[in-house]
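There are structures below to look over.
Every read-out reported here was derived from the displayed coordinates using simple, explicitly stated rules and does not represent laboratory data. Everything quoted here is computed from the prediction, not taken from an experiment. Cβ atoms are built from the backbone, for glycine too; each structure is taken alone.
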Structure P
Amino acid sequence: MLRTFNTEDASQIFVGAFALAVPIAFSEEAWRLGATLPTINLLMLFGLSVLFLAIYSYQSVFQKNIRTRKWSFIFRLIIAYVITALVVALVLLCLDKLPLFSEPLLSFKRIIVIAMPASMGAIVVDSFDKE
């Protein structure tokens with residue numbers, strides 16, 4: 001059954017991302033990793049996030065059936081990661097650990113580090129309501 005992305009899906013992604021972003025965002029290790037990891041490692045971390053999102057979505061959310069829903073699949077991956085990044089940024093902002101205007105690169109790096117596990121929480125909760 002083909003469904004479109006709706007507010008219920010978005011809210012599930014928000015909740016799942018928040019559930020894993022909060023405990024990790026409180027970790028000083030995550031803040032330091034964002035500051036010290038070389039760019040290549042951050043790119044690998046981002047790539048792993050997207051890869052794991054794609055694998056889990058393919059297996060669970062889309063139940064291995066994307067042949068006629070490729071754009072829905074790609075859209076879901078993008079929106080899941082973007083929502084996750086926004087949730088992570090909001091949590092870091094609340095903790096005063098997102099120096100967006102003074103150090104935008106550091107902010108971006110911290111978001112990537114914390115978004116990796118948070119994105120998995122987001123897609124797992126989203127899969128509770130299968131396509």
Structure Q
Amino acid sequence: MYTHIMVPVDLAHADTLDKAMTQAADLGKLYEIPVTIVGVTLSQPTDVAHNPAEYKEKLAQFAAAHSARTGVTMEPHTVISHDPAVDLDDMLREHCHDLGADLVVMASHIPRFRDVIFGSHADAFVRHGDVSVFVVR
């Protein structure tokens with residue numbers, strides 16, 4: 001049914017991603033398809049990493065840890081953005097197509113007031129994407 005799963009992650013909130021990562025692994029096992037973890041970072045220092053190379057290594061460690069925990073190989077894919085606040089949603093959709101993913105598994109949070117007005121990243125992906133999206137709360 002599906003051929004490739006993409007899982008966008010925010011390493012600043014890695015401790016809240018277990019449920020979505022487990023769901024992606026379960027679907028990867030079920031359909032015997034690859035799972036790619038996509039992380040977006042800046043070229044400038046962030047709370048997660050001092051530079052893109054360090055972020056890439058942390059994303060690889062995150063993927064390896066979840067691969068070991070679930071028994072499903074998860075490949076990391078780092079994306080460097082100049083302004084994620086503006087272009088994150090578009091970049092995720094673009095990389096989804098570049099990877100050939102036809103299913104996106106996204107972690108979500110309980111909606112806050114801002115999300116009611118502006119929507120969340122998961123909401124934007126569902127509304128403007130052309131692939132199946134599984135939002136895990």
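Of structures P, Q, which gives 15.9 when mean count of other Cβ atoms within 10 Å over residues 15-22 is computed from the coordinates? Please list the in-between numbers first.
Details: P: 21.6; Q: 15.9.
Clearly, the read-out refers to Q.
Work out percent of Cα pairs over 16 Å apart, for residues 31-102 alone for each of structures P, Q, then name the structure with the largest result. Intermediate results must be reported in sequence, preceding the final value.
On the way: P: 61; Q: 52.
Top value of percent of Cα pairs over 16 Å apart, for residues 31-102 alone, among P, Q, belongs to structure P.
Starting from the value 10.9, 34: which structure in P, Q was Rg and Dmax of the Cα atoms in Å, for residues 39-78 alone calculated from?
Q
Using relative contact order in percent (Cα under 8 Å, 6 or more apart) as the calculated read-out, with 51 as its value, let me know the right label among P, Q. Could you put the intermediate results ahead of the total?
On the way: P: 51; Q: 30.
It was calculated from structure P.
Have a look at P, Q and say which one yields 2.0 for distance in nm of label points 7 Å out along Cα→Cβ at positions 7 and 55, as calculated. Could you put the intermediate results ahead of the total?
Working: P: 3.5; Q: 2.0.
Source structure: Q.
A value of -24500 was computed for helix-only ellipticity at 222 nm (-39500 (n - 2.57) for each DSSP H run of 4 or more, over all residues; to 500); which of P, Q is the source structure? Numbers along the way, then the final one.
Details: P: -24500; Q: -14500.
Label of the originating structure: P.
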